[in-house]
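Pasting the structures in now, so scroll down.
FYI, it's all coordinate maths here, none of it is from the lab. Here the structure is a predicted model, which is why all the values come from computation and not from measurement. Cβ atoms are built from the backbone, for glycine too; each structure is taken alone.
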Structure 1
């Protein structure tokens, strides 16, 4: 497959055996990129590779775990060994445990953080190391692109999803730090926060809201309004184009018909004290104003 805006690029997409990761992989392939489809479920990853080959693309399977540094090294090595380089890393893989925060144990937190947060750290670092020593991408642009998959859960605070929200907040901080540190090497780093999308885990979560007091009509309204994975994949492709590569340090979300840049924090609004130091009464009035 040639003639796409990503023709000749090599993209690694973790957690690409299903859901959003699969949609990202297919969207990249349709634009001419060669894909490393990473997923712990080798059968699912192989199925996506077969889909990509079926539309005329090139792809290979990686079933290494992102949760371990050695796994991330092998994932990046797969791209370099098979296709000669790595142009894009999308850290999409995730696995989490959910429940009321007071009922979660240390193992629940560690399980979620190891895959979502540490998986993003390991894969971003290994990709960054490989990218800094290579030339620019085919079709123009810097040495590489890292896209960290984030979520609105880190600033919304969704019940039963505390470990997930904490992990995604860490991923946002990771992206911001990497964007500054990797800029001198020509590597752009951004994040995407897909909305609640019609994947199997998200649909199961929406169904569980009935146990938290939502009516059947409210649950069905949420299900029917959820975009499909294919609706939100375009922003990940754009960030690998020559124009998208000029951006770094940003968080984007999009639906089928809307794209939004979220943050970064600008310090917010402020109120100055009328005196030399705040009194509690003045501070209360200022906070109410804010």
Structure 2
């Protein structure tokens, strides 16, 4: 046993989410400790474990307690030969300074992630997380009702792969807590599917700004050797680009599940009618995704018919 529940020190870090945990040696964690961590994660959404100093092997072993692991689907990892570790080094562009949930351009975005702070600046480079349960729950009832029936297109354009797209509900239901959370972000979400480009820009812009409300957030100042874990299904995060020293952090990603919608989409995808014009360019990406999806469905139907 790496720790008992009685030996854990749990300190909340904000009114919305986040807790710092002491009294557990993550490098020795087993199934019982993993269950304890899951329960804490359900309650606090993001957890911080200072002074752990895990090796790469211990980091990967810890991640395997929570599910199947994957590297980054798009970005090259030149720093480690361990395929289940993704290393972000600020000197090489590894700075996620836009609010996001990880890899939402995939059909099954990651469930959770585990970060190991290998080297951090003396000052700056903090990370912020935001509670997307509260972001949803504090919308007005009419806006919540509208969002429940919408979907959004996400892409991997920040990674230079705009053609990689998925459609997810704007509001998803957490598979464990059954609570609804807002599931759009400024980094990967491009378009509300059921709205015109102009309408989508207005609503999506509002929702992504709203999700960044300081009342929903926690800001964490790193120290070397700290491990952070968060539930990617109900949080977003953001790295402050305010430092000039090396910042190296290693991530293990637990593979995802398909987001469950609060309810089925109430409307069909918006498709332009009438003559094409200059503004038609705003619809190309959505139309391309819908075309691929229609072809895939037709292909699957033919395969099922033999």
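Looking at structures 1, 2, which one was semi-axes √(5λ) of the Cα gyration tensor in Å calculated from, given that it came out as 34, 25, 18?
Details: 1: 34, 25, 18; 2: 35, 21, 20.
This value belongs to structure 1.
Can you tell which of 1, 2 yields 2.0 when distance in nm of label points 7 Å out along Cα→Cβ at positions 68 and 260 is derived from it? Structure 2 accounts for this read-out.
Among 1, 2, considering only distance in nm of label points 7 Å out along Cα→Cβ at positions 20 and 196, which has the greatest calculated value? Spell out each step's value before the answer.
Details: 1: 1.4; 2: 5.2.
Top value of distance in nm of label points 7 Å out along Cα→Cβ at positions 20 and 196, among 1, 2, belongs to structure 2.
Ranked by FRET efficiency 1/(1 + (r/R0)^6) of positions 100 and 252 (r between Cβ atoms, R0 = 25 Å, to 0.05), which of 1, 2 sits at the highest value? The partial results should precede the final answer.
Values: 1: 0.20; 2: 0.90.
By FRET efficiency 1/(1 + (r/R0)^6) of positions 100 and 252 (r between Cβ atoms, R0 = 25 Å, to 0.05), the leading structure of 1, 2 is 2.
Of the structures 1, 2, report the one carrying the highest value of distance in nm of label points 7 Å out along Cα→Cβ at positions 60 and 84. Walk me through the numbers on the way to the answer.
Working: 1: 1.3; 2: 0.7.
With respect to distance in nm of label points 7 Å out along Cα→Cβ at positions 60 and 84, the highest-scoring structure among 1, 2 is 1.
Which of 1, 2 yields 15 for relative contact order in percent (Cα under 8 Å, 6 or more apart), as computed? If you can, show how the numbers build up before the last one.
On the way: 1: 15; 2: 28.
The read-out was computed on structure 1.
Looking across 1, 2, the calculation of helix-only ellipticity at 222 nm (-39500 (n - 2.57) for each DSSP H run of 4 or more, over all residues; to 500) that yields -7500 traces back to 2.
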